[in-house]
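Input: structures, listed below.
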Structure I
Amino acid sequence: MGISRVEVNHRQPYWGGKSFGEAGPYELIEGKAFFSVDPGHPDNSLIADIELAPRDDAGMVCFSAPFRVLRPVETSRGCRTVFLDVVNRGRGRALKLVNDAPDDGDPVDPPDPGNGFLMRQGYTVAWCGWQHDVPDAPGLLGIDVPHAVREDGPVSGRMAVTFQPSEASAVQMLSERGHRPYPANHLEDWEATLTVRDSEEGEPRPVPREQWHFARVEGGRRVPDPAHIHLESGFQPGRIYDVTFSTSHAPVAGLGLLATRDFISFLRHASSEAGNPCAGEVDLALGFGQSQSGRFLRHLLFLGLNLDERGRKVFDGVIAHVAGARRGEFNQRFAQPSTAHRRSMSNLFPFTGTPETDAELGATAGLLDRQRAKGGVPRIFLMNSASEYWWAHLSLIHTDVSGARDMEPSDDIRIYYYAGTQHASGNFPLVGGRGPGETRGQQPFNWVDYRPVLRASVANLDAWVRSGTAPPPSCHPRLSDGTLVAPEAVAPAFRAIPGVNFPVHLKRFSRLHFDPATSPAENLPASIGSPYPLLAPAVDADGNELAGIRLPDISVPIATNAGWNLRHPEVGAEGQVIGTTGATIPFAVTREGREARQDPRRSIEERYDSREAYLAQVKEAASGLAEQGFLLPDDLATVTEHAQERFDALAAGARQPQPADN
């Protein structure tokens with residue numbers, strides 16, 4: 001059935017009735033969708049534990065999720081396309097990433113339109129909750145799903161939680177990123193285990209059971225608590241801890257995938273009498289997911305869920321943004337959708353859109369096999385930053401599992417890569433760390449802003465699904481031309497830069513082998529098989545990458561820009577890569593400054609005769625990207641302005657007295 005009813009709780013003119021170009025003013029609609037799905041439907045039966053979910057009198061499994069919709073007030077001025085921003089840990093990301101909206105770290109109601117790009121194109125922009133463990137906080141969109149039960153009571157089993165703190169503490173919640181924890185069954189569970197490793201590939205060392213407890217600290221005293229663990233000696237920053245315990249908390253997490261499918265189908269096809277606020281207004285649908293939610297879209301396609309229960313296509317186009325080669329814990333018992341640790345089921349074969357063979361696993365498969373067999377494969381953009389090569393094995397989406405040859409995507413997929421960028425679009429002015437308890441890097445965080453390229457990609461995908469206009473060819477490093485190499489091959493360029501260290505420990509995917517005696521739905525620590533090859537983009541003598549979509553920050557550089565950064569000694573594990581953070585290491589402004597630092601990279605004044613000469617090269621490079629289809633004409637000025645402010649900031653810094661080296 002999909003959505004059985006909708007409650008609209010709030011409607012208001014959006015952003016004070018502001019008009020967005022030809023699309024005019026928008027309306028913000030907020031409400032809750034109530035879902036009712038047949039557990040016996042062949043697609044729905046793919047949801048882990050759906051057969052154990054409670055049913056209503058009609059035999060349906062029911063759940064609900066909040067939603068938001070931004071729609072043009074005058075339907076005729078819209079483009080008749082819904083743009084679903086798959087929420088990331090309860091938060092929308094598209095307005096920040098596509099519209100350049102400010103990000104203050106908290107959900108905003110109503111959401112800031114930024115530069116209004118999506119609205120000016122006439123999109124109906126939508127959000128719907130799907131993640132079961134999103135904290136109950138204002139503005140966050142989660143989902144309310146039933147728990148798996150048997151005749152004799154709740155489903156129980158063992159699960160594992162992994163965390164790597166960035167500050168010393170005595171207590172950790174049994175969840176990641178402050179999400180709702182899975183409570184332990186018994187405070188005195190003496191079969192529970194806690195291990196510690198110095199790095200992801202390090203040997204786990206057991207922590208004696210008597211030294212830790214299921215507890216928190218309150219008023220300076222230890223208080224029993226099934227949702228936290230307390231370690232008497234304290235958790236040390238940078239170390240990796242794994243706690244395995246028994247729980248009877250088994251939400252049917254995979255229903256979030258059906259919520260996404262059925263919400264879009266409802267907006268496309270349901271009538272106004274059924275409560276559809278967009279009835280008769282939607283012909284096409286684009287799905288956008290960033291990081292976790294990009295992995296979510298990869299998983300939805302892996303399960304073949306891009307057709308609704310009546311066989312109608314859900315998404316015509318999909319952008320899985322900075323998802324790397326991962327899927328996620330979106331459809332398993334004791335799922336942790338936010339986790340991506342080494343033993344997680346987030347990292348399982350297959351990785352490529354076309355079938356390949358993993359001989360060690362004895363499996364031949366492709367990510368889209370089920371969807372292709374059923375039909376309904378959308379146009380797909382797989383878009384990634386440099387960070388995904390260093391933390392999410394990005395090369396596995398375009399090479400075979402041996403790392404020996406390039407794999408070409410099928411005609412309905414494009415693979416685009418932003419050279420020299422980090423997971424989240426760049427930071428300016430340069431910063432080197434975040435707040436207390438958050439990861440700090442050895443180098444300033446990456447400043448390259450890839451959002452103009454993302455806007456062009458939205459336009460390209462829209463043209464592809466709307467009129468069949470082919471987008472630019474895939475653009476990423478390759479083995480065949482030497483632009484994709486082993487990480488060790490790029491180390492000399494970075495080690496030559498004064499004060500820069502190269503990773504000692506790299507994040508690697510390995511083949512996972514689960515206990516055959518245990519339900520595969522359970523999140524149990526798997527035994528580690530052989531690692532998949534880790535490959536990285538080749539760089540020039542400055543450390544800037546040679547392949548991919550090279551914004552002027554890379555092709556007309558004033559700094560070295562990398563997709564990786566190392567943890568600062570103050571947050572522990574200083575030889576390890578910060579998962580998603582890159583680095584920008586500016587060039588010396590003058591030759592004198594370069595020689596004083598013994599920096600082999602030519603200074604800015606040695607590269608460019610003047611500020612004007614530099615900006616002329618920037619404009620030429622940006623125009624070349626626009627000709628290739630990777631920038632919109634409206635963004636040429638934006639890219640030039642970014643380059644100018646960075647150049648001016650470095651020049652101004654060179655004129656200030658510099659502190660003496662310690």
Structure II
Amino acid sequence: MKGTIVEQLLKNHLVCGELQPGEEIAIRIDQTLTQDATGTLAYLQFEALGIARVRTELSVSYVDHNTLQVGFENADDHRYLQSVAAKYGVVFSRPGNGICHQVHLERFGVPGKTLLGSDSHTPTAGGLGMFAVGAGGLDVAAAMAGQPFYLTAPRVVGVRLHGRLAPWVTAKDIILELLRRLSVKGGVGKVMEYLGPGVLTLTVPERATIANMGAELGATSSVFPSDARTREFLAAQGREEAWVELGADEDAEYEETLELDLAKIEPLVAQPHSPDAVVPVSELAGTPVHQVCIGSCTNSSLRDMMMVAAILRGHTVHPDVSLTISPGSRQVLWMLAANGALADLVAAGARILETACGPCIGMGQAPPSEGISLRSFNRNFRGRSGTPDAQVYLASPEVCAAAAISGQITDPRVLGAPPHIALPSRFDVDNSMFILPPEDGSNVQIVRGPNIKPLPEFEPLPDTLRLPVLLKVGDNITTDHIMPAGAKILPLRSNIPALSRHVFEQVDAGFVQRALDQGGGFIVGGDNYGQGSSREHAALAPRYLGVRAVLACSFARIHQANLVNFGILPLQIERATYDELNEGDVLEFDNIRQALLAGKILAGKNVSSGARIPAKPVLTDRQRKIILAGGMLNYIRELS
């Protein structure tokens with residue numbers, strides 16, 4: 001990693017460990033962000049640590065996920081988040097101020113700094129030259145308490161960009177092309193670092209789109225240089241003083257390098273039900289579309305919204321299509337209103353939603369039964385939209401806008417020359433929707449609604465586990481499969497007993513009752529178990545139901561850490577072992593604690609078949625201690 005941007009950022013923040021790929025390191029965290037779907041739990045955990053004030057340079061609490069208030073739960077969570085922010089020194093971004101990643105890019109991102117967020121798309125800020133990482137809320141709570149963040153030193157992949165994008169081809173197509181080449185597992189254990197002359201052709205919002213969807217590669221983060229384009233963006237936001245130059249050394253060495261000729265990329269689309277099921281738009285031209293959704297933290301910048309407005313100007317949305325627009329921030333919405341683009345959107349028949357995540361997280365705008373929805377979002381997992389049998393495609397705002405007019409997937413290149421979008425040199429800035437904490441929050445009373453329940457307490461890991469396999473699932477199981485989102489379930493994120501009733505409900509409706517009847521058990525999974533969202537609820541709720549270990553061929557990074565944080569043992573098994581295991585098999589592991597302390601492979605037994613089960617704990621030395629203690633909170637209490 002000699003001379004890479006990633007190496008520079010990590011060296012400047014290294015607390016302990018060696019920068020050798022695969023080794024555990026700890027880095028200092030400058031900034032944190034939370035959002036309301038993960039934030040309530042993160043702040044409950046921060047409270048449990050007993051720290052009087054956050055110890056980061058900046059921590060921001062955003063409200064952007066649970067904004068559909070059909071009951072008291074979300075509104076109560078917002079009151080809790082506002083009060084806890086005031087007490088502990090956190091900036092509070094009010095509902096309506098925008099999506100956390102877009103707003104953080106505009107108002108708080110600083111090149112060269114580290115950012116840890118309780119959202120898997122936190123790497124969006126890598127478009128500014130930050131080392132930004134998504135994590136579970138408990139890791140973020142620890143960082144707010146001044147603890148370093150532990151991660152495996154990544155391998156750095158250099159993505160060298162050449163040339164310039166052709167008309168109608170966008171940054172969204174760049175990351176879709178990488179997903180087509182590498183798959184949703186291609187970035188696991190890696191950081192994608194962008195370099196080459198093509199980088200200068202991309203604005204910061206375009207870079208942010210690419211960094212945002214690096215999460216879909218499974219990458220730890222994605223990083224761009226901080227250069228003249230970065231300075232231009234920060235100056236437009238009135239924050240030029242935050243700019244520092246940041247680039248790789250000329251002799252920088254990468255673990256591997258990918259070459260990408262921007263001029264050869266064409267408009268692309270990801271088919272259901274995975275972001276890496278990518279084909280050229282031209283192959284799907286003519287496919288009927290029932291819904292188009294434009295926005296999310298991936299493509300909701302001012303430039304994206306103005307381009308859509310320009311394409312729609314003079315047209316009416318096709319009668320068979322419902323078009324929704326979700327601007328990424330209050331700033332974007334305000335400027336669209338001021339420059340007339342919002343009027344163009346409304347005149348075309350677009351439905352203007354609030355500046356929030358909305359349809360992307362399944363919070364409203366579910367497609368019709370068996371409907372085809374084309375979205376400028378980052379994920380299209382089955383059922384995530386709120387409609388189990390919907391077919392969700394992902395594409396650029398340009399492709400989405402063309403489909404909204406035609407009623408079918410359309411290659412935008414048939415529309416002629418693209419509109420020219422001129423962005424202002426200075427953006428309108430109004431920070432009035434941020435609530436700054438008082439200097440002394442000791443007298444602030446925290447407001448807790450009846451849906452906010454105490455954190456569950458868990459016992460240390462026993463020396464013997466003899467439990468049934470509760471469920472066997474395949475490859476690429478997402479946290480949406482494990483712990484669904486959507487308007488019905490998201491409001492329960494502060495109430496683990498109620499939330500746990502929905503674990504795996506889209507996969508196996510009988511899972512919860514089976515877990516309760518059996519007194520807990522094991523889960524068996526294939527490759528890349530736990531990909532997707534950072535939601536730690538996908539570990540905490542199963543643990544509440546008595547899940548004590550997950551046996552999988554491989555794990556996604558964030559979910560593996562979340563399993564450890566809540567005392568669930570992640571065990572790696574070979575594919576042959578996976579093939580032999582069945583739901584209902586009773587498995588037994590003895591002398592677990594001694595084996596973990598010695599760093600040995602566990603020698604389990606399938607009581608039902610008599611077969612041996614060699615299982616490798618996927619743990620660092622530190623994580624072994626956390627697992628033995630029964631989870632991170634227990635571990636931290638033992639240290640204090």
Structure III
Amino acid sequence: MEQNYEDNLEEIILGIEEKPKRNDKKIVILIFVLVGIISVLLILSALRSTGQLGPSLPGPVTEHIKLKKVKVDEAKDALLNGEIDMFVGSIDHDDAQELEDNKNFTLYPAVSTMVGFYVNPYPDSKEELNPFSIQKVRYAMQFLLDKQKMVDNLYSGFAQVTQTVPWTEHPSYNQIKKSVESLDISYDEEKALSLIKSGMEEAGAVLESGAWIYNQEPVNIIISYSNWDKSIEIASLLDEALKKAGFMTTLVYSDMEDDDAEPPESYTDAAELKWHISISGWIYYNQSQVLDAAILGSYVSDGWWEYENEDIKKLEEDLSNSKSDKERQNINSELAKKYLEDSTGVWLLAVDSISVARNDIKGLIQDPYVGIGNYTNIREAYIEGKDTLIIGLPSLYREGDSWNHFSVNGINMMYILNSVHDPFSWNKTLSLEEDGFRGSFVVNNKGEDKEISLPADTFFWDSINKKWQPVVDGDRKVITKISYDLSNYLGDSWHYGQEITWADIIFNVARNWDFSLDEEKWRSQGNNQRSEEFDPIIGLRISDQTLEVYLDAWYSGLQDFWVITRLLQRIAPWELYTATDDLVFEQNLYDYHFVDGSDREELNVFNSSHVDNIFKTLENFSFAKIQGMMTLGDDVYAIEDDLGPRVSSLKEWYIPYRHLYISDGPFYINGFNMEEESVDLRAFRDISYPFSKGDWR
């Protein structure tokens with residue numbers, strides 16, 4: 001893994017001493033010269049690892065990263081007493097105010113969390129009135145709470161009022177600004193109460209002594225909330241405002257930090273009316289330049305009642321089929337207005353996540369959208385004179401959660417994985433424009449016109465016969481061609497030493513394409529149906545070190561839309577996917593992630609028994625089952641003889657590291673301590689790794 005100069009020095013000296021001693025004086029001089037050279041190399045290596053030297057070795061600037069769990073309410077003290085060098089997550093906003101004036105620290109705020117609530121619009125019955133089945137009552141919720149007071153009191157000013165996603169400071173907000181501002185939504189208690197009164201009376205409810213009565217019973221609203229973010233405080237504000245509006249309320253709490261706690265009431269069928277309001281939100285790990293209007297919605301499982309607004313449904317379909325940027329923007333603007341008027345969800349605030357770092361950490365940049373979690377920061381960060389950074393995270397792995405190359409639980413686990421893997425692309429820090437990271441891409445797009453000829457050696461995945469088939473359709477033409485340059489992957493090394501090959505790339509595409517078309521597979525994993533992602537793809541073609549993808553779809557600049565880009569964001573050695581897919585889909589031993597109603601464990605490549613089953617599967621696996629996934633016409637990218645050396649490398653890797661989370665990025669996982677709740681990362685210094693200090697900037 002790392003160049004061991006001391007071992008090499010011994011080999012060099014022994015080699016010289018075995019030669020005939022024709023001139024002892026020259027040999028002694030040569031030995032001293034070699035010792036001097038090696039000493040210089042050792043010094044340079046040490047300097048490189050502490051960030052005091054320019055790029056001389058591949059990999060990140062810092063040699064060792066220790067990630068440890070630090071609770072949010074303990075983060076400030078951990079920073080002040082030197083227990084951690086930086087905290088990645090959102091420090092408590094009151095603590096952030098205190099640290100803002102401390103010259104030893106720098107705050108890294110970024111809008112990363114959208115906070116709001118959604119309501120249950122299930123139609124009322126003759127026996128029971130659901131207030132949120134009434135559009136006027138739902139719309140009233142847009143005006144009922146003083147959002148600015150929440151910014152000041154709950155978030156110490158580190159948030160902004162919002163009515164929509166995107167929020168006002170996002171580049172996409174200008175597309176919807178006119179339609180949003182036409183509704184003039186702001187805190188207006190009088191207007192809210194008037195709308196509630198009108199809607200409730202039209203539904204047959206009566207206001208008696210300040211309380212709404214229906215069928216001689218008070219109208220009750222059940223608020224489902226948890227300890228996520230400021231949900232407790234927001235639930236209290238909603239409780240107070242709704243009581244003032246004449247409703248009886250019931251608050252139902254769920255402890256999100258308790259592994260044994262029951263799921264929140266909002267995870268039940270809306271038709272059961274076990275909840276009326278659920279406080280929720282979204283967390284962004286990354287931001288896109290184009291952000292469509294969006295609304296919070298409830299969790300829905302098979303057979304559950306699901307709300308539909310026909311006008312909104314039509315606009316959403318039109319948006320996905322738009323043929324130009326102008327058309328897309330017009331639809332998006334209209335859709336934002338419809339979401340607000342319908343009000344099945346209410347956005348409250350765009351909240352800053354506030355990470356903190358000591359000022360002696362060099363190489364960090366401010367990112368207004370991602371904060372300290374910017375991909376480049378962990379790669380470039382260092383402290384002069386030290387080879388280790390200690391980073392606090394508010395949570396790490398919880399026993400029983402998934403941890404595999406398909407799924408992990410939690411945004412903090414994603415931070416770890418994005419430190420050991422290089423994404424194919426990313427969004428530029430300020431413009432949010434999609435750009436290459438480990439790879440690059442070129443788009444050839446002809447708008448609505450099919451003018452791009454499909455080469456004869458273009459292939460599509462045949463999920464019935466389980467192999468790549470040529471696209472044979474005469475002089476077929478398509479709308480869009482995207483060329484992915486994979487030269488910074490192919491020929492480089494995975495962490496365990498095996499070479500990244502075309503087999504790894506096309507196997508990953510084939511298995512995901514197959515999953516999207518195989519109903520039995522996607523139903524087994526919680527009905528995660530994804531065929532629409534592959535529908536536009538007519539075929540793909542390999543040309544030297546470029547993957548060409550041909551699509552019958554108009555390209556709007558939304559790279560995230562194209563499934564191939566997303567697949568390249570997370571790849572792993574093909575033999576690992578071979579084993580884990582077999583364990584999940586064929587042997588039915590594990591799930592890749594949490595599946596409601598399943599009694600199978602979630603796959604964890606750090607779990608020794610799970611790893612044993614991975615090796616057993618590989619030892620007994622028939623390569624013929626996957627040969628078609630790595631063969632395009634006459635080009636065979638992996639054969640049965642390739643499997644043995646890869647499995648041997650997996651076993652050699654597992655002995656010291658005790659896990660099979662093998663990736664391709666600047667760090668590798670050196671170990672995981674469940675008791676201490678920490679993860680140890682080490683710099684990946686393989687000579688094939690294409691980046692070093694400064695390359696990410």
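Thinking of I, II, III, which structure, once distance in nm of label points 7 Å out along Cα→Cβ at positions 168 and 568 is computed, gives back 4.5? Let's see the in-between values first.
Numbers: I: 1.7; II: 4.5; III: 3.9.
For distance in nm of label points 7 Å out along Cα→Cβ at positions 168 and 568, the value 4.5 is produced by structure II.
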### Query
Computing Rg and Dmax of the Cα atoms in Å gives 28.6, 113 for which of I, II, III?
III
### Query
For relative contact order in percent (Cα under 8 Å, 6 or more apart), which of I, II, III scores largest?
III
### Query
To which of I, II, III does the computed value 28.6 (mean count of other Cβ atoms within 10 Å over residues 416-423) belong?
I
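Laboratory data are not the source of any read-out in this text; all were calculated from the coordinates shown. Owing to the predicted nature of the structure, the values given are computational and were not obtained by experimental measurement. Cβ atoms are built from the backbone, for glycine too; each structure is taken alone.
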